[in-house]
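Derivation of every value follows stated rules applied to the coordinates shown; laboratory data play no part. From a predicted model like this one, the values you see are computed outputs, not experimental measurements. Cβ atoms are built from the backbone, for glycine too; each structure is taken alone.
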Structure I
Amino acid sequence: MSRLVTVTGVTGVGKDYLLDKSLAGIERINRRNFGDELGRQLQTDKDGLASVDSAPDVRQAVASVALRMKELTPLFLSSHVVRSSSDTLQSVLDVEGLMLPDWYVVITAPPEIIIERVQKRNMQGARKSVMKSVDEIDDIQQHQLSIVQQVAHELNCDVLTVVNAPEVDTNSNVETIRQLATRVAVE
């Protein structure tokens, strides 16, 4: 068991928010954001990664970060496993196969809520995320869940899906992730 949990979802879905609440006070768990780590490696912020020119440099940096993350277990890793509707099973497996996570936590939310969150963060200057339409977000979330389920099957790991929406009790989501974190911390 690698004791690595990859938490994924589109930008603005609430990955960091839920992880902040879920992992508070749990010792012996590392936490990283793949985009932050990759940005440091490529000397850019995570919102600027899409504009990095050299594909070979990016692939090499992604592999380097993936191998480094594997060494930090027990680890909760916030990551965009699937970035767009064009990502393929093989392209995702190339990276995820280096880390071999035990779990994927896929966080979803209504696209309208995600748009509001991204707009708010962008207006506050906290991020420079690209705005997507409701349909684009919906397509990416569906594609992401499908690809993550296929990757999990290939890597023989588990998938937990969490809906982060106003009608869902946040405390329930936090408790679900917290239970997984407690399990990972003691195994």
Structure II
Amino acid sequence: MERRISVLAMVSLLLVCAAAGFAADKPGGEAAELLVVTATVEKIDMATREVTLKGEGGKLETIKVGPEARNLGQLKVGDKVTFKYFQALAVSVAPAGGKPSLTGATDVQRAPLGAKPGGRVTSTVEAVGTVEALDLKARTATIRGPKGKVHTMKVGDQVRLENVKVGDQVTVRYTEAMAISVEKP
């Protein structure tokens, strides 16, 4: 599960985030969302590694389970499968002081051998760009991203653009996680 943040996305996030203030009077904000879906195992075909799940609304869905799910043999008809998907986004503006950068990390954890199938994947990407120009009257900001691309974007009224200065650093951190767990009924 790989997700990349472009400079365009970075600036767009700055435009939509509320002026919560990460660094004194500089605008910033964060948002997070968790989606939880549960289903019941209806059928397992070990030869094709296909599992049929019944969702909360009664809808059947068949999924192909990859070989990295090493504990598929522990799954039983009637087991309850819970999928959790989490996204978090944080945007902040700080005084000048660094270079644009792009970093990322992924962490994968699987259930121990012999346990019920399950695991978690978490990916985080952080992009830092530099404010190149501001037009307070037109409410636009021009940002140079970590790969040198420059984008000019409209800035929403909720952002205290007058507190942003040319040379300021815009940091966007995006985190995405997915976890799957299985329980006996």
Output the label of whichever structure in I, II has the greatest value of mean count of other Cβ atoms within 10 Å over residues 84-91.
-> II
Assign the value -17000, calculated as helix-only ellipticity at 222 nm (-39500 (n - 2.57) for each DSSP H run of 4 or more, over all residues; to 500), to the correct structure from I, II.
-> I
When relative contact order in percent (Cα under 8 Å, 6 or more apart) is calculated for structures I, II, the one with the largest value is I
Name the one structure among I, II that log10 I(q)/I(0) by the Debye sum over Cα atoms at q = 0.08, 0.10, 0.11 Å⁻¹ of -0.39, -0.55, -0.62 was derived from.
-> II
Compare FRET efficiency 1/(1 + (r/R0)^6) of positions 68 and 140 (r between Cβ atoms, R0 = 35 Å, to 0.05) across structures I, II and report the one with the greatest value.
-> I
